[in-house]
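What follows is a group of structures, each given as structure tokens.
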Structure 1
Amino acid sequence: MAHTDVTLTNDSGVLVPSVSSVPVTSGDTIAFSTSNGAAFLFFSPDAAAALSPAPKGPIEVGSSKPTTFTFTSSEPGAYSVFFEASVASAPSRFPVRQSNQLTLEIDDSGTNFGGPSAGTKD
């Protein structure tokens, strides 16, 4: 079983992950932490359903202790997680592209999440 550590770094107000995607493989684990400050994780419905413990709402992470999840599926899905510095900046929608990758989405436009082609970078 594989394990991936994802570190979020605040780069001029944009939370940038250390990797752009992670394979969704049952039994593998993923841990989120920050290098400076706190961050909120917003999982797409498919991603939340494929993780244990299942995230309920935004998940706050920090630098002191990583937040770890285990993938419970290897099936394709619309898997994504979006990062924001504020819990009030929830995405209005998530990408619907089906794959076997958890895409780590960020917003660099200052206008909140708009999908993979609207002011985001992986």
Structure 2
Amino acid sequence: MSGKISHFLREFKLFFSILLTIIGLIIFFIAVTGIWFKDIPKNILGFSDDVLNWSLYLLIIGFIVLITGVWYLYVYIKDRKFINKELETNKRSEFVKKHAELKNTVKHMPSKYHKMLKEKEKELKIR
């Protein structure tokens, strides 16, 4: 069961990292306005005093969710850039040098990158 969940999350890693960043940003914004500007969330957004009393906790949760989303987005973009750069090479010797690192990186990416690596291995005749 966990294999299916991790496969699903891996396939939609970019989408979930963007979604996590947006949710974290919204929670963080609500918490900041609840701490420093109590009238704005109360009057304009219609929040009750109960929600505003939890603003400090929402600030902490929002910050953690925001940082997590940004981190996963950064890692995804960095890994995608690395994979695309290494798969562009046509020299077998350069590809072999980075092959182990490339296989490890592709393991955490969507299946599209697995297929791209297999095609490149077949093209350069690498096992």
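Rule-based calculations on the coordinates, nothing more; no lab input. Just so we're clear, the structure is a prediction, and the values are computed from it rather than from any experiment. Cβ atoms are built from the backbone, for glycine too; each structure is taken alone.
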(request) Supply the structure label, taken from 1, 2, corresponding to helix-only ellipticity at 222 nm (-39500 (n - 2.57) for each DSSP H run of 4 or more, over all residues; to 500) with the calculated value -1000. (result) 1
(request) Supply the structure label, taken from 1, 2, corresponding to Kirkwood radius over Cα pairs in Å with the calculated value 14.1. (result) 1
(request) Given a value of 1.5 for distance in nm of label points 7 Å out along Cα→Cβ at positions 55 and 71, point me to the structure among 1, 2 it was derived from. (result) 1
(message) Quick check: 0.50 is what I get for FRET efficiency 1/(1 + (r/R0)^6) of positions 15 and 31 (r between Cβ atoms, R0 = 25 Å, to 0.05), calculated from one of 1, 2. Which structure matches?
(response) 2
